[in-house]
Structure 1
């Protein structure tokens with residue numbers, strides 16, 4: 001169901017603004033709205049620029065600390081929950097963050113200093129390693145680089161060539177009368193070579209270039225061995241400095257929870273500051289309007305009364321031309337399915353909440369598609385464990401797990417009816433439902449898979465429920481006639497169609513239902529055609545009536561859409577049966593290797609089938625709700641209720657959850 005909203009109208013002294021907003025945030029029951037313009041009031045000046053920049057600096061430091069801590073734990077293969085979000089913080093501790101700015105700023109300064117130190121280390125280390133890579137071929141070179149200097153008439157070139165080109169180069173240099181060379185060893189596919197030549201000849205340059213000669217980039221009185229050793233020592237020193245910075249970084253990891261809490265508090269302060277765009281004010285007062293659930297009125301009154309005697313407020317009904325935000329209040333089971341509803345569109349606050357009815361059909365369809373006791377148990381246990389693990393915070397993963405766990409219970413029921421446990425038929429269990437692969441029913445002389453007919457009948461039941469919801473929604477709006485003619489009449493038509501289909505099945509032996517259903521559907525359709533244009537004039541009455549008659553074709557196509565239930569169920573059942581059949585043969589064949597292979601096939605095959613089946617069931621089940629069921633009555637386009645201060649990026653504010661449950 002959708003909670004009824006009312007409007008809070010408040011005026012208070014400007015100096016009480018922060019206290020008023022804090023009080024509203026504590027109730028978790030007030031969404032501030034854009035205030036209507038009033039005489040002798042003005043829009044308040046925009047605020048929040050400095051806070052926005054401050055929050056960005058805090059989150060930048062938090063990201064750096066989180067990133068470094070994660071890298072530290074991963075490098076050492078350690079496990080820790082210091083990086084987890086969604087931890088619980090009491091309301092008192094959350095609001096006490098107001099006094100922690102000095103501590104937070106000092107922490108951020110230290111984190112930024114360490115980040116700069118680490119970045120400098122990384123830059124310096126990258127530079128040193130590039131130099132080491134260039135110096136590596138000279139790691140065993142025992143002569144000083146300064147020994148290779150030009151003279152007045154000769155050039156001395158020290159460098160490296162690929163080992164593969166060394167022999168060809170030396171052979172060619174030996175033929176140059178004014179050149180000499182010396183090879184000083186090889187290191188990592190490079191040979192160190194010195195070439196001496198007279199400045200008047202140029203043949204040597206071409207030979208060196210052809211061989212891939214790279215000149216030595218180093219100079220000075222050090223040898224190659226000394227240079228390489230110095231560079232490696234410098235690399236070790238930088239690495240030690242960087243490692244020390246990592247350790248210091250990790251010591252700050254215990255402050256991650258504090259910093260996350262403080263970031264969320266500053267985000268709340270920013271949210272309050274940005275409310276200036278929605279408020280009105282005078283020289284000394286401010287005016288506020290907010291949506292409040294009617295059930296939370298007393299809680300909000302109590303909180304505001306405690307702020308100051310100079311706070312004046314009243315509650316009023318939301319005007320008809322306003323669409324308030326939507327607060328869905330369903331039972332714990334149906335609440336999990338609100339995620340499915342909201343994926344399509346949240347209901348608007350003035351319509352019927354379809355979640356409870358949809359939850360039943362979604363679970364029935366999900367169970368029907370899986371249709372196996374084994375898969376149902378895995379869904380229930382797996383979904384239940386994920387739901388329990390995430391019980392502290394109400395999020396999408398928790399709700400999705402709840403949907404699969406509930407769907408698993410229905411899969412168990414359908415699996416018992418089909419007598420299927422991982423695709424295996426148990427001899428001691430009675431099969432109630434027809435065989436999805438073999439059994440056929442005769443429908444108007446045509447053989448049709450029995451389970452296909454059942455899936456279509458299930459669809460008609462949902463369409464019947466959809467028209468009933470249409471009637472209920474119209475009646476809530478005091479549109480009694482519309483509810484009867486646009487809802488009840490088509491629901492009766494659906495009932496007639498369902499009875500007629502059952503009557504036409506020869507094996508059912510209830511042919512009298514075909515006449516009853518046909519007459520019922522015919523009368524309902526006639527009423528629908530005659531009344532479809534009741535709000536139109538002249539030609540509009542005819543075209544509306546024709547549209548209602550043509551709608552029968554659309555209705556038939558809608559019913560056929562439910563054949564996808566049979567298709568998905570059949571594909572999963574066949575795969576499960578094949579996997580189990582081969583796996584059992586391998587396991588019972590007497591060969592140890594094949595027995596192990598059979599166990600692997602059983603696990604991997606059914607895991608794959610379950611995953612693919614759940615994906616298909618989730619998507620197509622939702623499609624049937626959105627297109628076939630919601631298409632009868634659902635309007636959507638609502639905006640979910642978002643109380644002041646309820647959006648937290650990192651922490652879970654326990655009192656907010658308590659207030660929400662009241």
Structure 2
């Protein structure tokens with residue numbers, strides 16, 4: 001029997017581990033199962049190259065909970081350890097056995113998926129245990145079993161063990177402040193969270209399985225049952241397979257495995273598979289998305305060699321794709337690192353760029369191969385594409401070919417198609433292309449109809465970030481502007497020629513404006529007198545494009561120095577000086593009648609804009625009935 005002190009370079013290493021090294025105590029099980037997986041995959045590799053003269057068989061990892069004895073057992077049938085290896089890999093803390101193994105068998109071992117976290121990973125056990133034992137026996141011929149024990153201090157015991165078969169058993173004597181981990185339900189939860197797709201079968205207890213009835217069984221006879229191992233993981237998940245080996249139903253089944261409570265099927269998937277200049281596999285799914293930018297995030301699961309790491313993938317996946325779902329698995333992403341480290345890591349940046357390109361290529365392929373289906377899915381995926389165009393310049397370049405711009409009538413154009421369609425009719429006198437759009441077909445109906453009457457196309461652009469995207473398009477393309485149909489009267493939105501001549505003299509216009517301002521007490525309206533066609537509306541309420549757009553951008557996280565998110569709404573009341581009704585108002589001698597005509601006309605304009613509500617709407621209706629009498 002040997003006794004001694006663990007060789008550590010940091011004083012009081014155990015409190016450090018318990019308090020600082022890992023932020024979440026529950027990951028002890030992830031680390032121990034990862035080590036057991038490493039040990040098993042090492043044996044698989046050594047048997048495959050003939051260096052281990054043993055039968056690999058069908059090994060599994062078993063987790064046992066002894067609630068009465070307050071113990072958790074993690075048992076594998078892997079490579080095991082000799083006494084010298086225990087001294088080296090356990091007592092010399094933080095010396096990674098898997099790292100040394102990788103260096104020795106570099107090419108084949110990496111392909112076998114060895115994680116490489118022996119050492120500190122093992123010591124995470126002391127976060128929940130006040131004593132840890134190791135019973136181990138190496139696969140090597142004539143190797144003796146070894147028993148190691150440590151009570152949470154740097155002191156250990158190492159003596160001959162009693163284990164008969166190769167492999168390792170870790171026994172955790174659970175501390176009083178961690179007895180929650182003696183509950184089967186808690187362990188089951190952790191195994192499903194972290195180890196659901198580990199490459200070696202993991203057994204946790206047994207389950208009852210119903211067998212087919214014998215042919216001669218009577219109808220009332222109960223079906224026979226048997227107790228079988230409860231294997232909690234899928235060792236061969238879809239993302240570890242080649243795309244050529246999977247069908248559409250396989251991708252859908254895997255989606256249901258990832259998200260059992262999600263009833264809607266995904267729209268389509270993107271299979272990631274690259275081995276140079278980094279290793280990355282995974283499957284991303286486009287779900288049906290709402291216009292809410294926040295509630296959809298953190299649904300992509302990050303794995304390292306099939307070990308769950310996190311579902312917060314910001315910094316690894318481009319931010320605009322965090323609304324997707326699925327799995328990303330890369331051995332090049334460490335298990336325990338800070339967010340700032342990831343964001344600065346060169347390999348992670350390459351992974352992010354690759355994912356962006358792969359998603360853009362998939363979307364472009366869907367658009368080219370089945371445009372009709374792509375158009376049908378547009379409203380469910382546009383928020384991701386628009387967000388990507390805003391945040392990633394490389395994605396913008398690719399998406400410019402397949403991003404769609406639907407009209408209020410349901411016709412879809414790419415920007416190039418739209419430009420060709422409207423350039424003749426919607427280019428103003430300064431040779432600028434003016435794209436008209438609506439954000440609400442119902443609320444802006446009268447403005448839309450007025451634009452369509454002039455032969456103009458009106459887009460329906462209603463996502464929460466569309467103001468930002470329009471700003472980006474205007475700055476990245478020459479001689480282009482977007483204008484909502486209610487931003488001004490049409491002759492001002494698309495100026496074809498110099499302004500029309502007003503039928504009113506300057507003196508008459510001054511009198512008219514004075515009459516209007518005496519009646520209009522609401523300071524959110526600015527009166528503008530404009531000479532328009534006599535058949536255009538006499539009163540139009542508009543919202544200036546620049547001010548409204550900056551306000552919208554501020555409300556959705558932008559707008560910079562303008563800070564207009566909390567400003568009150570501002571409107572222009574445009575009065576058509578060439579309309580007969582306006583002339584009648586000007587020529588009315590009775591102040592009461594003039595006031596009634598002005599109020600009625602303004603309320604009609606407000607009604608058209610959807611601004612007439614509550615008491616004002618009630619008064620308008622009453623006044624209208626009085627005028628009909």
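Every read-out reported here was derived from the displayed coordinates using simple, explicitly stated rules and does not represent laboratory data. This one's a predicted model, so the numbers in the text were calculated from it and none came from an experiment. Cβ atoms are built from the backbone, for glycine too; each structure is taken alone.
So mean count of other Cβ atoms within 10 Å over residues 262-269, computed for just one structure, reads 14.9; which one of 1, 2 is that?
2
Can you rank 1, 2 by relative contact order in percent (Cα under 8 Å, 6 or more apart) and just name the one with the largest value?
Looking at the calculated values, the largest one is 1.
Computing P(r) over Cα pairs in 20 Å bins from 0, in percent, for residues 214-597 alone gives 22, 42, 23, 11, 2, 0 for which of 1, 2?
2
Tell me which structure, out of 1, 2, gives 63 once percent of Cα pairs over 37 Å apart is calculated.
1
Taking mean count of other Cβ atoms within 10 Å over residues 166-173 for each of 1, 2, which is largest?
2
Figure out for me which of the structures 1, 2 the number 7.5 belongs to, where distance in nm of label points 7 Å out along Cα→Cβ at positions 174 and 270 was derived from the coordinates.
The read-out was computed on structure 1.
Taking -19000 as the value of helix-only ellipticity at 222 nm (-39500 (n - 2.57) for each DSSP H run of 4 or more, over all residues; to 500) derived from one of the structures shown (1, 2), identify that structure.
Answer for the origin of the read-out: 1.
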